[in-house]
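Enquirer: Structures given as structure tokens follow.
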Structure 1
Amino acid sequence: MQVSGLSNYPERYKLLFENSFEAMVIFDRDGNILEVNQHMADMVGYFVDEMMGMNVFDFILPEEQSQAVDRALKSSEGQELPLVERTVIRKDGSTFIGEANLSPIMDYDGNLLFLLGILRDLTERKQLEEALREKEAQLRQIGDNLPDGFIYRLVHTPDGKRFVSYMSEGVERMYDIALEEAMEDINVLYSMMLPEDLEAVILAEEESIRTQERFDWEGRFRLRSGEVRWSRYHSKPTMLPDGTRIWDGVALDITEQKRTEEALRQSEVRIRALLDASIDITLLTQPDGTIIDLNEAAAQALQGTQNELTGKNVLDFFPTEISAARRSRSEDVVRSGKPIQFEDTRGGKWFRNQIYPILDGKGKVDQLAIYAHDITDVLFRAAEEERIRIARELHDSVTQTMYSVSIVAEALPHLLETNLDEARRRTVHLRQMTLGALAELRNLLFEFHPKALQDTQLSILLRQLGEVLTGRTRVPVDLDISGNPNLPENVKIAFYRIAQEAFNNIGKYAQATHVNVVLDSVPNKCKLLIQDNGIGFDLDSVYKEKLGLKIMQERAEAIGADLSVKSTPDQGTKVSLLWQPATLKK
């Protein structure tokens, strides 16, 4: 009876054939393919439809084809044949070693219906066997030279036996036992494990057997001397064709590492206690601002818990302008590898901030340590003291000016009758003193009413500073304003304070006869220039705090501006201040 493949068989047989994990082919006694499943087609690189009608022997290396034909003939006659290895040819011409099993399918009368061939790809097994042979040689070579450890091969057979087929001499140094003793009975090592660790290693072994994943375990061994030492075991299981599992692994003495880790843990506990006891905000971040760790004060400032905030970016908690400035400063620290200090304000408070670089083993900035100290109260006290000082100075100045005004005013009637030119000169002087006194009073208003300072344009503020200087010293001030600066409030105030300090220096030290002020403003950029023709000074020798240069620099840094002070003896002084948003800086 002739049957073509599985066409006359129930659907369930067809489904079993088509969906089998085995590569299967059905062919007649001449080798003509009647049916082939997808797994077989994939294995040899063909589509299923392509293989229909082809001869199965064409897939076998020519020098092996005669043997394959002979086996097919014997199988069709009902002979039982053992598995055999064949060299199989893929569609692209490449070959692989396969294990072939051939079974005859007969009808009820004992007549051959077709032959069923099952093929398994042995490529991985062949590679594994070769790798195992190479590994054996490598193990012996490496094992004899491994300090503070040893390598081993642990074997589990299908019948439950467990033994060591290889172990290097390092086991004698680690556990103070003879190599022969450990090789003879692996349970000698298990008996040295502390009881609380023995259960863990058994569970780890069972998990590795079940999942065929890497075996990693750390545990303690009590030596016969009574000393307890730590060991770490790493191995990867390999399954042999007969079901035997082998673990090629390494065991390392990690006692000193564990002692170091414990000392480090204790140190971290102490450091954590010190950080949490500090009222200063302290954070450890990645260069991009991602929080690695922070103390309790930082968590409270950012309104979260330490666990919630870890992993978030600290820059996301600031307004856009402050965040951009902070990012720019962090990038400067990463680029230069040097710490920086600056002050800024947020949430109505002032902070003195420090960013320190933390270097990795290659000298590259790997992390940033950030500290912020609340100086609001200090600044308020300093501001109060400054107000008192300024009020005293202004009071004295205004009183003196008004007294001078009264003297000039009393003299004017007489001068108008006797010396008209002198009267005109005194009138100009009187006007200058009056304008200066008014400017002094306005500045006094600004000091005691900051809202008035905030609501006044920068150009007006600069003009008033010039009038104060002229009223005090009779030095003319030329003011050149270009554009209409619309600056953030903190930027405008910083410009005003720096200009105020520069004018104070001119009035006290410069002995100038002329001052030129230029304010140049365009969208997203503002530049201030204050230049006098006074006696100047040597920047390298002057006591900078005396001239207020340090506070001027700090105010500029607080808004992310660039401050330049240039001076030469007998050639005057030039102060320039340039600001633009941090997001536009290159």
Structure 2
Amino acid sequence: MTTTTTTTTIEDTSPPADVPPGDTAARGPGWVWLVLVVVTAAVFGRVLWNSFAPYDDPQTISENDRLNPPKFTKDGVLWYWNHAYMSLYAPLTYTVWGTIAGVSQDRSPDVPKDEYKVAPRNFHLASLALHALSVLAVYAIVRRLTKTVWPAALGALLFALHPLQVETVAWASGLKDLLAGCLGLTSIALYLRAADPASRRRAIWYAVALVCFVLAMLAKSSAMVVPVVLLVIEVWILRRALGKVTLSLGPWFLLAIPIAIVAKMSQPGAGVPTPMLWQRPIVAGASLAFYLWKLIVPTGLAFDYGWRPLEMLEKEWFYLIALVPVAIAVGLWLVRKRWPWLWASAGVFVAVLLPVLGFVPFMYQVHSTVADHYVYVAMLGPAMAVAWSSSRVRASRRGLALAAVGCVAVVLGTLSFVQLGYWRDEETTLKRTIAYNPCSALGQNNLGLYYWQHDRPVEAERAFLAATECNPDFPNAFQNLVSLYALTFEDPQRAIEAYHGFERAMATMPPEERRTYPPQGFFEAAKSAAMKGHIRHAEQFLEQAVQLDPGNARYRAALADARRMLATGSRAPATSPGTRPGTR
């Protein structure tokens, strides 16, 4: 009797190791680190000559009274440790901004000597430095996981040079994403070092990693996804026992809970047109499809893509593209045992994006569900996939593979360099947004403000009107129209018509988000009209001011004076014209 022994061969999916295990696994040759920094600086260095962007930068930095000049008091920079601002709790970011503001006074001739205004260069320098550090953190992560040098470097280069990263780096307000991203990626790298049995001082590295994670969440609450990323890596790449993973990551998830609560309280999603529950997975699937397309074809990038959920759900193709990520997920699931790295890389990509896919409403959905800066840390997933795929290339074909990857890197770097140019000044940035998305209410409104501030009122009116047509529920555009008509054109009829539009837009907002037009705007318009002898216009403006604030004795007295002058035919004494309110 003959016994036949059957042997089952299981393919080894782990990358070939070309470095020793332990603490040296994430270091590698020093020249690799230097090359990554130099290449990143060469492509993104032009950001140092960019101005502040017209999106959020005035509110967060350039016109923020707490930073001009910065004061580290309870009513200054320290105020952000006890309060959310602009629907975000990001105290560490504002502390960093305050520190930068202290050494960034704008001393250009057009700024009065007695006025403190910050200049943008140091803020952009900080963003560039944080991006370079994030690139190194990604290299350390991928190198430790793959135990390779050049494949890990290629993955880090993808993270560094992809045009989807430009928005986060070029936008001064994007430093919150960069700071949270850099600290979050560093915490992942240190955690993996602590998880390596061959590492020394593992408890210390674990503690430092946990501290970095907490700091990342204080920079921006979106960093709370870091434990989910680590869970994916632990389960699908490191293959550690679930009990050990639970013990290691339990404190991380517990620390993320209060931040998640604070984030939801700061940004409840009030006023956001919200799809029904069954529609939200469709919004999430289509958003993922959008990011996957931009990952492959990174052209036509803009700040506002106009993917407002309720409007997009009216389009048939929106439902079709939502199926693309589902099909990809099914395919990756089927090969997860053979190629776990690809499944894990996709899991990391989705895990980071999960809070902003549309399952839960968030404020920016008023304009768009998708935005480039949401992808910043998520690019770790594609970097892992590239590194793993590169490590599987046979030695005989590595020269060809390196040449191909080099060409791709040049293309991506060139696209990013060009994309950075669209952020060089306010007008260029706004026109870029509108060129891609003509119906961007946010872009049109901010372009109108830019024209108004540069004494181009006719173009400002056209932009504000376009914003109200793009989104009739966007009150800021109507408010700016009221101010433009009242203060610049001195046209009471059109100002009041715009005010009624403002009221209609405000009626769509939840009660806690509603506000009234400041009656001072109508009062200032009345002063300006009276100074020019247009008493009838002044009367109409004052009537509106009194209607908004009936208890204001100053407004009532001015209205009585205007009516008396109309009755007697007298002229008003000269008064100073009002200021120009504007709302972004």
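Laboratory data are not the source of any read-out in this text; all were calculated from the coordinates shown. If you're wondering where the values come from, they're calculated on a predicted model, not measured in any experiment. Cβ atoms are built from the backbone, for glycine too; each structure is taken alone.
Enquirer: With relative contact order in percent (Cα under 8 Å, 6 or more apart) derived from the coordinates and found to be 6, which of 1, 2 does the value describe?
Expert: Numbers: 1: 6; 2: 15.
The correct label is 1.
Enquirer: Comparing Kirkwood radius over Cα pairs in Å across structures 1, 2, which is largest?
Expert: 1
Enquirer: Tell me which of 1, 2 gives 3.7 when you compute distance in nm of label points 7 Å out along Cα→Cβ at positions 133 and 253. Write down the numbers at each step before the final one.
Expert: Numbers: 1: 3.7; 2: 3.0.
Considering all the candidates, the number was obtained from 1.
Enquirer: I've got another one for you. Out of 1, 2, choose the structure whose coordinates give helix-only ellipticity at 222 nm (-39500 (n - 2.57) for each DSSP H run of 4 or more, over all residues; to 500) equal to -18500 when calculated.
Expert: Answer by label: 2.
Enquirer: Taking 1.9 as the value of distance in nm of label points 7 Å out along Cα→Cβ at positions 205 and 245 derived from one of the structures shown (1, 2), identify that structure.
Expert: Numbers: 1: 1.0; 2: 1.9.
The read-out was computed on structure 2.
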